[in-house]
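These notes open a run of structures that come right after.
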Structure I
Amino acid sequence: MSPDAPLLTWRDPRHYDHRGDRPCVLCGRPTPLRSHQGEPAHKACAERWAGDHPGDTRFVSDPPGRARIHA
């Protein structure tokens, strides 16, 4: 991972999809995790992508304080 890659905070339980794994949109390996927009993605893959695309909001951290999801 690039030293410039942000560390995302994905603590909201809605990031975990109990219905099962789906292929990560970034690496293709199975993951139960979902982005704020519902895309299947490993947190590490999302952090790497965010580091390679500064300023883009495709993958973001949970808001501080009360955990909420944008979807």
Structure II
Amino acid sequence: MEKWMVELAMSWLPFVALVVLWIWFSRRQGMQARGKSGVTLIELYEQQVAETRRMNGFLERIALSMEKHEPPR
């Protein structure tokens, strides 16, 4: 009865080891992920969001200005 347990453990061991390594690498890379400039990916995303909001404000001002200067129909 003990033999089948050993066989079961040996057959599942490579799969479990791969899953554990995958989780370990993904957590490690997630915490230390950096772009080419040395800035973390979270900081890059925050910079992108700030730039998108800034650009959105400019586009809204342009659209408002164009609406004011649009000739009546």
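Just so it is clear, none of the values below were taken in a lab; they were calculated from the coordinates. Quantities reported herein were computed from a predicted structural model and do not represent experimental measurements. Cβ atoms are built from the backbone, for glycine too; each structure is taken alone.
Name the one structure among I, II that distance in nm of label points 7 Å out along Cα→Cβ at positions 16 and 40 of 3.3 was derived from. Here the read-out was taken from II. Ranked by Rg/Rh (Cα atoms, Kirkwood Rh), structures I, II are topped by II, which has the highest value. Here helix-only ellipticity at 222 nm (-39500 (n - 2.57) for each DSSP H run of 4 or more, over all residues; to 500) has been calculated and equals -4000, so which of I, II was it run on? Answer for the origin of the read-out: I.
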